[in-house]
Structure I
Amino acid sequence: MALEQYRAKRNFTHTPEPKGVVKRHAGKPVFVIQEHHASKLHYDLRLESGGVLKSWAVPREPTMDPTVKRLAVRVEDHPLAYARFQGDIPQGEYGAGHVEIWDQGTYQVAKPAKALERGLDDGKVEFELHGQRLKGKFTLLRTQWGRGKDNWLLIKLTDAYAQPGTAAHAAISGRRNTTARTHRRPHPKANGKARGKPRAVEFTHADKVLFPAKGYTKGDVLEFYEKIADRLLPHLKDRPVTLERLPDGLQRPNSPHFWQKNTPDYYPDWIPRIDLPTERGKPVQYALVDDLQTLLYLVNQGTMTFHVYFSRVSDLEHPDYVLFDLDPGQATFQDAVKVAKHIHRLLVHQGADSFPKTSGKSGLHIVVPWKQSGGYDDARSWAMDIARRVEHDLPDVATVQRSKAKRHGRVYVDVMQNVLGHHVVPPYVLRATPEATVSTPLDWKEVTAKLNPKAFDIKTIFARLKKGKGWDVIH
């Protein structure tokens, strides 16, 4: 970008903003963050490079917490003189509103051999800020989210200056207690000084029955998620999460049941979040379930099932795995098993690893690590080739028809969920079924006609895990 775009947007006979020129200065490059009270409050991050200020609009206040990822929208380059600008941009002018300096100082690119401009071209810039509020290492990562905009993520890297949320252990005190005990432990320290405030999660209404058919209560659900957390959290960490909430469980056919993407403002600040743009323009603030306290807080808020992205925030455009979702529909579960075993044979022939699991409802999932360089489009195309091969080989049992009316009692081999922004049910989450079933990893030798997916619920799964069955992570 050049200053022509900056100047074209402004009438310098009215605005006090500097017209400026492309000008290099001696010494370390500078940065500035300006708090901009425009139509919407935001923060403008500017890094000196090539005689101008490379600039991003950050909708929410920058943070020193590595667990929080901020959306940063690249905007036009600004003149170096803008690093000192404070004041009021008049109404009717571009960016009208009050501007004040929020932080400023010098910075350096983390790898001096890699210039900022090269990092901008590559889509990743690592740099170290020497400011009053922001110190230490940060990264900017380009994301393809949001049509027509150059969107990035601003992320604090873990170092001596980082100030992540604090940790605490929470324990369920029993099925019939209305509030569970919480236990606090000291917050981690940096340079001998404690950061932030201790966290604790208070559980409420633990005796509420959520699964009448089984008699399972909210306390049972909280206990399940606490006990399964070590296995579940690796599948949730650093992935934007959609929450399936049933505050009253399955008590009645019309009990509240909804999906939540945006994180309410009243949720605690220590819950990590990531702002992601939408095609409508307004960012959605997804929760990141990276620790036990966040997990249990959200369960206490009525979350029954966690649905996650196929990719992590560090590389949103590149999925970690491909999903084959086998939906029996009007077919039998045994037919789904037959289709799963055939997919397994095809994958073995290709030299691809695969990991089966129950969906937690009526179907089966096959998870395949995606190790190729391509993004979602390539992954979905590859999966569709496999699915069509299955349809060809098993025409009476398998189909890739999305229309239920055209399936004619065949198992639907669904690969269309492999899309950026869509979500998947990860292993070890509870599903909203009368039996309180759990999406359960399987060994391939278990995928037989005798397999009963309803056998794995929030109580029975732990005996299975003690026997070492199934899998925990994919490779």
Structure II
Amino acid sequence: MRFKKILLVYPRYPGSHYKGEKNSCPPIGLGIIAETLSMRGVLCDVVDLGLGYSEDYLLKRIADYKPDAIGISMMTFRYEYLYSVLNRIKKSFHNITIIAGGPHVTAWKAKVLHQCPSIDFGICGEGEFTVTELNSGIELGGIRGLIYRENGEIHVTPDREPNDNLDIIPFPKYGKFELDKYAKVIQINSSRGCPYSCIFCQSCSMLGKKWRSRSAESITDEISFWHTRGYKNFTFVDDNFTMDKKLIHRLCDKIEAIGLENASFSAPGVRVDLVDGELLKRMRQIGFERIAFGIEAGNNNILSALKKGFTIERAEESVNTAVKLGYAVKLYFLVGSPYETLEDIKDSVSFALKYPVVDVNFGSLMPIPETELMDWVLREGKLLAPPEVYLNRYAEFERVPHFFGPGMSLAERKYALRFTERVRRKIQRNARERVFRKRLSRLGALSILGAKLLRFEATSNLFDSRTFRPLKHILKKIYG
């Protein structure tokens, strides 16, 4: 083996959308790598800096653990900061090998090793087998999906073919993670790949256009493993969770058969054209409570420009069905699509306000290199900054335009982002009110008083008075 002891590191991302800049769930990818290496006899430990640990803490852990190699997963957001962390590690521990993987390395390949001399190896795409082959001692040039240095030059081997049998990849058991410091939620990745051609997305180049899934038995085994350890909430983080409807029906049957008590499921990555009433009803029966749809635009013209592959009528049908079945529904839209005008933005807003959804996100469209959107922007419009700048500086949730072109002026784009943010807050406020009303209705006559007290707009003066402060506190305690 090249390395007998590996310390796996998940970075922190200053300015990220995570509450307090802390991870709420253990990172799946790093968990799978840890499980894969451990099964092959490699000693592994894990440091998740996303739990609030400092770089000084990381250096102390390295000094105490004395690993042969550091493995780190990287996103492009804040990549310059991550490079500085790796440079600091290399400066303090000259002989430690640094292996970098994740979306940033997959997208930028050799450029990453040119920019950060402290990185010795880069792993592209699905890393489970690449990292095990690297550790096994195979000749570097014969390992697919690898970037390495040799005689002062950087070499990139051919991409690794996506693995069709996902069942042979172990699900993460997080043996070396501090599970007590995360939310009591288990994220599950049941499939990989995306066959669609949305012009703004890089998923195809990350994990391939061929969609592949674990079996219903494998997924159920993971759910059962965690349920017996006290976990009740599960989130499927797939890009296309319901791609195979028959598979999801089989999964629902398996989950029902093992009789999981009080289990709750959510699916935040569902296409509106990959569900129907029968499937949504079945998922609801076995405990699916939350679902999210990527609508992206409010009319067929912009959907066509984005190459989403479905119509607004199909989107209306799926969202309407989901809310009627009692799902907590979240919607995703984009602001600034090719040829999109303020009138088109109004269509998106109208769609979002039409249904009693619990949340909506209006994201500022960010051109990513090697996507069709980037080609369009460079041909028809203008970037406001180089990709290396905005990909490093801005997270996707930030209300900042990154380009302009046919459709809206720069001023109109800024206005659209401000306007849709107000809409998002209104929808969230409406959702909270619906929850309050539902809870208060159980108290009969008290619901009238309670509703007045809990509506901030109508009772801000009362909340400031000494008379109502104790009652406000009690109601907040009861109703959250």
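Of the structures labelled I, II, one was used to calculate P(r) over Cα pairs in 10 Å bins from 0, in percent, giving 4, 17, 26, 27, 18, 7, 2, 0, 0. Name it. The structure behind it is II.
If distance in nm of label points 7 Å out along Cα→Cβ at positions 56 and 408 is calculated from each of I, II, which structure is the one that comes out at 4.4?
Answer by label: II.
Here the criterion is distance in nm of label points 7 Å out along Cα→Cβ at positions 304 and 328, and among I, II the highest value is seen for II.
Where does the value -5500 come from, among I, II, when helix-only ellipticity at 222 nm (-39500 (n - 2.57) for each DSSP H run of 4 or more, over all residues; to 500) is the thing being computed? Walk me through the numbers on the way to the answer.
Working: I: -5500; II: -13000.
Of the structures listed, the value fits I.
Structures I, II were compared on mean count of other Cβ atoms within 10 Å over residues 136-143, and the highest value belongs to I.
Every read-out reported here was derived from the displayed coordinates using simple, explicitly stated rules and does not represent laboratory data. If you're wondering where the values come from, they're calculated on a predicted model, not measured in any experiment. Cβ atoms are built from the backbone, for glycine too; each structure is taken alone.
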